[in-house]
Structure P
Amino acid sequence: MTKYLISFPSGAMVFPDEDLQAVSDAAHAVVQEAKDAGVWVFGGGIDESVPPVMVDGDGTVIEGTYPQTRQLEGGYTVLELPSREAALEWAAKIAVACRCAQEVRAFQYDPAS
């Protein structure tokens, strides 16, 4: 089984304020479906009010992040699935719930884990 990252930037979620509860309910329903199916690993949204920091190998903490990840925000789901096709099916469910397209990426296999 492969773990897949299904994600979207927060700016992609565009809907009227009055739809927030419906979107939240739909997203929670998909999460529950994934848990019930036994494929749920992890999910959540980046807390954009907490600024990122980097920790160097010597423990030095530096404000900020890598330039290419400066805009890392949004929602993330990790599911463990038997195929890419299954990942695309789950991404479609999440896309409907969140009302925005989802990016799908596979984690590399680690034989030690």
Structure Q
Amino acid sequence: MSKVRPPYPAEFRQQMVELVRAGRSPAELSREFGVTAQSITNWVGQAAIDDGKPLPGKEGLTTAEREELVRLRRQLRQVQMERDILAKATAWFAGRSDATSTKSSDS
């Protein structure tokens, strides 16, 4: 079973990126700081995308675009939930008005 740990602070990730850019290898930093080499490699790739200079084969969204995508997906879920609630309420009220109109016509 894998261990789940909180994300590393942004300052720490930035320091790892700078050390790699200065010539240290992700494997070396992994052993020294207890971070997986793959995580460090991912941070370097994301930093390159954010700087507008993606590494070959590492195209993707910038961090700002990723944050906006997360925000928009959350907002979409909220709007869909509100739409579903309104649809159910409309159906419920439509059912009540049919029952009310049937009762009043019997009088």
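Bear in mind that the values in this text are calculations on the coordinates, not laboratory data. Source: prediction; values computed, not measured. Cβ atoms are built from the backbone, for glycine too; each structure is taken alone.
Structural remarks
- Identity of the structure behind 50 (criterion: relative contact order in percent (Cα under 8 Å, 6 or more apart), calculated), options P, Q: P
- Among P, Q, structure where helix-only ellipticity at 222 nm (-39500 (n - 2.57) for each DSSP H run of 4 or more, over all residues; to 500) as derived comes to -9500: P
- Source structure (of P, Q) for mean count of other Cβ atoms within 10 Å over residues 46-53, computed value 14.4: Q
- log10 I(q)/I(0) by the Debye sum over Cα atoms at q = 0.10, 0.11, 0.18 Å⁻¹ derived as -0.52, -0.57, -0.97 - corresponding label from P, Q: Q
- Cα Rg over 2.2 N^0.38 Å, for residues 6-53 alone from the coordinates reads 1.36; which among P, Q: P
- If distance in nm of label points 7 Å out along Cα→Cβ at positions 30 and 94 is computed and equals 0.7, the structure in P, Q: P
- Structures P, Q were shown, and distance in nm of label points 7 Å out along Cα→Cβ at positions 14 and 86 at 3.5 was computed from P.
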